[in-house]
Structure 1
Amino acid sequence: MTYQAGAAADGARASFEDATYSKVTWRLLPLLFLCYVASYLDRVNVGFAKLQMLQDLKFSDTVYGLGAGIFFLGYFVFEVPSNMILHKVGARLWIARIMITWGIISGAMAYVSTPEMFYIMRFLLGVAEAGFFPGVILYLTYWYPAARRGKITALFMTGIALSGVIGGPLSGWIMHAMPGVWGHTGWQWMFILEAIPSLILGVLVILYMKDRIRDAEWLTEDEKRLLETNISHEESQKEHLSLGAMFANGRVWLGALIYFCFVMGLYGVSFWLPTIIKATGVSDPLNVGLLTAIPYAFAAAAMVLIGRSADARRERRWHVAIPAFIGCIGLLLSTLYGNNTALAMASLTLASIGILTTLPLFWSLPTAFLSGTAAAAGIALINSLGNLAGFVSPFLVGWLKDTTQSTNAGMYVLAASLVIGGLLTLSLPAKLVNK
């Protein structure tokens, strides 16, 4: 009877804990998810604008690649300071500030007319958005222990995939239907209209988000106590590094290098996917937009399923490395079938599944061993250094395309970077990250 009573009590506690985290997820994730969809759409819609903008403004592929990538220089410079400010002033006000400023700048992209203006506006957009993604990753560590963050981070990061599912057809339709309206081109209307959700969501963040567990009036006292106890217990198990020690920590820099390799693949696909699809013989922007939704839709499902698998098995390294290798295979196949739309789409879908799946699961690695101020700075440092690949990748692919008249050489470089990232992930000690 005593054993049965104890088992029943354990079951009741587990059920209460699961219900509490479900309540937190339904409260936090929908808004954060929509914010990420908007942020990613504003970041990469320049890939669709390219289909018309380059001809209208007489830009080369190299100019486009440099402009697309220069976003990440501004992002890099302000990433760590932004996350430190968020840690001090709270996520609610800081994330709202980020979203409203990037919405304004993204809409103003409609009025660039020279390469110099293009570079400046993309740089300013990076400055405005700096801190959003690492800020949300840090924010999730305030609410969820590591054992639950793999699935939650994957759910949040499916915003990348959904932005492709929604943004591709939307961008294609705007560019197909809006040219000439009020004297604006299709690509100008795309920048203007797609900036509006960011402005609205920025206001909603101020009204809706709570900074900490203790601030959440929608939780009972027992629920708050459970969540705070779990977070406190996990924090006590981590290595508490000073800010200086964090910068000297080799694993932080290794994490940045791994993330750099994965981001190379991400932005190679994100910025150039419409161009690659168009090169297979699809000319109408609306059809290009509809086709880009396919890889992202499959990637969204894979991100959630593999994230759940990683949490259930408490295994992180192989769940990151194997998708990276799959992404490599997909990119290589896309170069073989560049003249066949159906086979190219199948290859790009495989590549997108692998590349996008690596990203949320990667973030279960550094957050497993960083805490406190070191976590705020470490997450931002890894993200900012890794996102420098967002500068290197589109510029390199654009330069190689101008040089070779093909995107194939660029795809080979991106495929190699995914393999390197996967192998470096496997070099991390399993006991450090499998939590």
Structure 2
Amino acid sequence: MIEAVKIIGGGLAGCEAALYLADHDVPVTLYEMRPTCPTPVHQTGKLAELVCSNSLKSTDPNTASGLLKEEMRLLKSHLLEIAEACRLPAGSALAVDRERFSEMVGRRIADSTIRVVREEYTELDGENYERTAVALCAGPATSDGLMGSISRFLKTSELFFFDAVAPIVDSETIDFSHTFRADRYQEGEEGSYINLPLDEALYARFFRTLVEARTLDVPDFERKYLFERCQPIEEIARTGYDALRYGPMKPVGLIDPKTNREPYAVIQLRQENAAKNLYNLVGFQTRLSWGEQKRLLRLIPALREVEIVRYGVMHRNTYLNTPRLFDAHLESKTCANLFVAGQMSGVEGYMESAVSGRIVAGQILRRIRGQSLLEYPIETMVGALNAYITKADPLRPMYANFGILPPVKGKKKEIRALKSERALRVMKAFLAET
């Protein structure tokens, strides 16, 4: 009989799982190796630290990200509630103050019965799984010690992809006379994004500088291991001259008030914190050297004297081959009461990670109560994500999107709304039954 739960990793999945179980009076020990054992990408030792971006994507229920949040709301997600309390202006996107978000998560855990252990966990093969359930929520920046323990215990080798982080700049060093504030397709009120317009000549110069810039060497780096949604901007540029204008620098729907038309290209800045003194460059993940990042950004009139407070970096993300190692309940195929959640399981994105932690916590609670484990309906975004990461072979990281949901009949413009309506209807009925 399970008497306690160990959750490995204090990221979004681990914190969501721990808080859910604590709500139900389950003894939980949460292991987080930082700050004793740092990672290449985390800046602090705080729980639930957001690394790559402060955006948790759209809240519109007719988008995949918005639908996922609506399902998380039905599942009573702690982290979604906290994120909404830390919200910053970002149009329809849920952007948060990173520091406040981490602090609020940490405070909620400190106020609960959860025991937090600040050390590297490497003892998978030493657990008594009849009395202890273990949830691997360590995330993609897993330590070598834990990966060694996983490899030995599950008899597996690493699966990895690369992604990157965008620079953050000091707002006091931005020349706002060369910018305009607007959201895409906005009418009327002031927008949430700072837009830096580029004409054709400046774009050409920026493009040439970018593709010729020196990149930092990354061990084992190959383009085939780049995750689609986090490709460095220089890799996007190398696919074609206009690739940036159809990607992170697309001007569509943004009207420059000085010209009354769309710029040739645009760089967008998004507010990073509540104090409005930090902004991140939207879609500007990179592995350029720090000197090259500074040189490139200072080509832009608004950024000629910009101070970069955090440079973009690339890092290797570790994933388990979930389809081969874990079943549809995210439980190990060879070891009962060992579960996986978060980005290590193959979901990509902050909210995707958080909800997977909530799902695994629910499975553990049902195991403790002697109930059968749940398989969420494929018509829901949660169920579709879970089905993808446990059945796709070989695994590629997956984020919430309408393509993984079963088809519906209707006009093309109505498909997303119909899928969202069905998902929420099915989820409500599913939760009512369970």
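What follows is calculated from the coordinates using simple rules that are stated; it is not laboratory data. What you see is a predicted model, and the numbers here were worked out from it, not measured in a lab.
The table below lists the values:
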{"item": "For relative contact order in percent (Cα under 8 Å, 6 or more apart) computed as 22, the structure of 1, 2 it came from", "result": "2"}
{"item": "Kirkwood radius over Cα pairs in Å derived as 22.6 - corresponding label from 1, 2", "result": "2"}
{"item": "For helix-only ellipticity at 222 nm (-39500 (n - 2.57) for each DSSP H run of 4 or more, over all residues; to 500) computed as -28500, the structure of 1, 2 it came from", "result": "1"}
